[in-house]
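**Student:** The structures considered in this document are given below.
Just so it is clear, none of the values below were taken in a lab; they were calculated from the coordinates. What you are looking at is a predicted structure, and each value in this text was computed from that prediction instead of being measured. Cβ atoms are built from the backbone, for glycine too; each structure is taken alone.
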Structure 1
Amino acid sequence: MSNLTVSLKWKYAMGQLGWSILSGIIQVWLVWFYNPPEAVELPAYIPRNPVFMVFTVIGLITMLGRLMDGITDPWIASLSDRSRHRKGRRIPFMGKAVIPFTALTIMVFIMPTEGNQLLNSLWLVLTLLAYYVAYTSYVAPYFALTSELGQTEKERLDLSTYIALTWFIGYIIASAASFIWPVFQNMGYTLVTSIRLSIALLSLTGFAFMLIPVLTIDEKKYVTSKPNPMSFSTALKSTLGNRNFLLFEIFFLAYGIAITIFQTGNVYYVTVLLGMGETWVTVITAMTGLIAFTLYPAVNFLAGRIGKKPLCIGAMILLILAYVYCGFLGLIPLPPSLQALIFACIAGIGFAVFGILPNAIVADIAQKDGERTGIYKEAMFFSVQTFMNKLGQMIAMVSFSSILLLGKNPGDDLGIRMTGFVAAVTGFISLLLFTRFREEREDSR
């Protein structure tokens, strides 16, 4: 197989840039759009009152979407692993998913009626369920390529570094919607229409980037295809039977909760706790991303020197501190912008590590497992990885929207503050479990 060139790494990473824009749109703006602070004048397309006193409709809908996603994730991964398509096991799946993935991201924010909340809720359920199926159809085979394109641990770490960079750029682009919709408002469009146009514009941008690896990477040239002969159930059982992998995924689940709380809560932390405008969401996100970017080379270097596990432990400790700090935003006798900068510095270090290492760790585990068993299940390993990420997102979004019932407005903000403490406790518990994880380099000695 051909060597992994810098050009190929960037072509591959552009796919991550594209799908992270679409994913970021949902994670940053979905809950805010359907359950905004009172100061934001958006129509109540779906009920905003508590359900069973502790849930919200948007929280339950996102939970249902994640459950469906969890069911389809390993199934799609199994189809990709077993594929004998003449163009490869991964790229054909990604190509078929690009259009529905993009279209459904836009459709989630477009309601069929202005006042029928029941019909709107049903529409949101259906479009969000379909969105997650399309998401998985692109992302599961995409991540499997990390293990297949990278023939060595160093190459897999490099690929993970590239896609970590483009993931953060994509997320920053998604959060920049609040800079775009005022332009449409100045043209005479309503706030709702301006938001939808901004989301459509960003989604089409993501569409273009997702096409790059599909159109430019010849999978057969760079990957030795080894279709998995196992049935879906057998492959899933075999994957989950890897104890070391499960330990890491429990730890990664906590990170999924933490990062989603950051993505979903950022707009509330900025606008309610710090009293800053929505455009500052993008500024703070960019600051966090910039700090992470500058540390990526150091993370790449240190992972090769001291190992990935110590870096992950240190990063989780910093994220725990960052989320405890979130609970006190606005109460600290410092200018709001300085408070935000402090958070960005603490969290940015943690995100630098978790932006790179989880994918590299799973790629290593999948490769070693294939070498030991003779059966390569890269997509199945990454489907469990993405499922845990989505499960973390589900738990975070349901918990976040429910905790907001304790208060989400200036002067009544207990709910927003509690979200940070919940994330911190979750991270601490996972950290205790992660001490039992062993890196694959240690297992293979």
Structure 2
Amino acid sequence: GSVPAERWSAAEDKWLPLWQVNQTWSYWGLYPSMILMQDGRLFYSGSHVFGNGTPGTGSSIYDYDANTVTDVAGLQNKDERDQSASVLLPPAQDQRVLTIGGGNIDSNPEANRLTDLIDLKQPNPRYTPGPLLPQGTVDLGGGPQPQTGAQGKMYGSAVLLPDGKVLETGGALHNRANPVYESSIFDPQTDTFDPVAVDPEARGYHSSAFLLPDGRVMTTGDNPGNGTWNHQVSLYTPPYLLKGPRPEITSLIDDQWLYGDTQRITVDRPIAKAELIRPAAVTHSSDPNQRFVDLPLTVDGNDGNTVDLNVTSNPNLAPPGWYMLFAVDANGIPSVAKWVHLGGPAALAKQSAESAHVHDFAGDPAGKVKKPQKKRTSAPVSPQIAGCDRHYGSANVCVPTVFPDTVRPTTKARCDWLAANEYGRLKVNGKDDPLRLDPNRDGTACGKGDVKRARD
């Protein structure tokens, strides 16, 4: 696994050479969820794509300027948060993070219902347990059935909504298997989930969900272990679009915004709030780019239709780039978004700027402070890190290294599970057969002779 840190210089419009970049030589695992804090540090939420025994589980604060990594305590079952979802809750100014679900692609237990919350403005921020995820149905091979016990999900997606809430949707019970059909909306004001309409399509590994400018949510993808792909797209209509007429942004003075600006808009009727929402950049349940930035407003004029918006002066709170601008009325109904680009000189490093390792919040984390490790170019990673046994099938296929607990460790039980999950014909790659799927040694796993031979 790669360990060098890389840094983009907006001032020079290029990636800096490694010798100009502070290095901790830390291995963060695969697809770590790194959330930019409002003072320039990075919060590693603990969401990742790897399993037990791999460095990087847990959560931490990465201070680039000080070149340190400080452990953050409190994340429940930190070694079973593979393919969990983490999101910076609305508004970004509150600096609260929610982490949802997860499992373990190596040991392959049932995914959990855990959620965790952290307030990064506290002097010593630490995770605290959040509400359990609602349960839905799970397809174990014979069609959807109600989830029971502690069954939760991994591969879930979390999407920021313009009313200030979060949609969580999709997921699966095991590594690239057993889709979970459940969706709910999290309210950061009450820290509660409310179940909502369920996506009719399986949305597990390699699925995505993201906000559209019209306020709906699009979900795509699914790539189970049998190597197939789901090409169906779903569209979710949140409750706020069923409440009545929507406000409209009737004019923008400019769609090129500068940090610290006041921007005037007009609307067709009074609004209660406005915000910028950064567009999606999702992979493997992780979208640390996603954020909802509140825009304090002043109503100018007697009719309430002319509004001045105060744009943050902090590029760490709202990194440069394109945003969706929503206007929201008192009933939580959003307008269709207008696109605005945020940037300008204030987005570049100032010579007089205070060093990022001087903080007025999260300034006294009590976790272990880790200094840079020994210089290296990579960290060793097991070839089984993806939870897939590559002795079987093509490159697209993932026969689990560890089958779910409900599957007995016999040829027949494993072959029955593979058949129920539509794996089809599986070629044995090489001479080894670690899962005992080819007892007759004919080079085909779970053939007729294999299952018959296993019964004898």
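**Student:** Can you spot which of 1, 2 the value 36, 18, 13 was calculated from, given it is semi-axes √(5λ) of the Cα gyration tensor in Å, for residues 303-374 alone?
**Tutor:** That value comes from structure 2.
**Student:** Using Cα Rg over 2.2 N^0.38 Å, for residues 23-190 alone, single out the structure from 1, 2 with the greatest value.
**Tutor:** Top value of Cα Rg over 2.2 N^0.38 Å, for residues 23-190 alone goes to structure 1.
**Student:** Assign the value -1000, calculated as helix-only ellipticity at 222 nm (-39500 (n - 2.57) for each DSSP H run of 4 or more, over all residues; to 500), to the correct structure from 1, 2.
**Tutor:** Answer by label: 2.
**Student:** Using relative contact order in percent (Cα under 8 Å, 6 or more apart) for the comparison, can you identify which of 1, 2 gives the largest number?
**Tutor:** For this comparison of relative contact order in percent (Cα under 8 Å, 6 or more apart), the top structure is 1.
**Student:** Hey, another quick one. Name the one structure among 1, 2 that percent of Cα pairs over 25 Å apart, for residues 183-294 alone of 58 was derived from. Present the calculation step by step, with values, prior to reporting the outcome.
**Tutor:** On the way: 1: 58; 2: 38.
Considering all the candidates, the number was obtained from 1.
**Student:** Let me ask something else about it. Matching task: 5.0 is the computed value of distance in nm of label points 7 Å out along Cα→Cβ at positions 343 and 423. Pick the structure from 1, 2.
**Tutor:** It was calculated from structure 2.
**Student:** Ranked by mean projected area of the Cα convex hull in nm², which of 1, 2 sits at the highest value?
**Tutor:** 2
**Student:** In terms of mean count of other Cβ atoms within 10 Å over residues 95-102, which of structures 1, 2 is highest?
**Tutor:** 2
**Student:** Also, I was wondering about something else. Identify which of structures 1, 2 gives the largest calculated value of distance in nm of label points 7 Å out along Cα→Cβ at positions 87 and 143.
**Tutor:** 2
**Student:** Follow-up question, since we're still on this one. P(r) over Cα pairs in 10 Å bins from 0, in percent, for residues 159-206 alone was computed and gave 28, 41, 21, 9, 1; which structure, 1, 2, did it come from?
**Tutor:** 1
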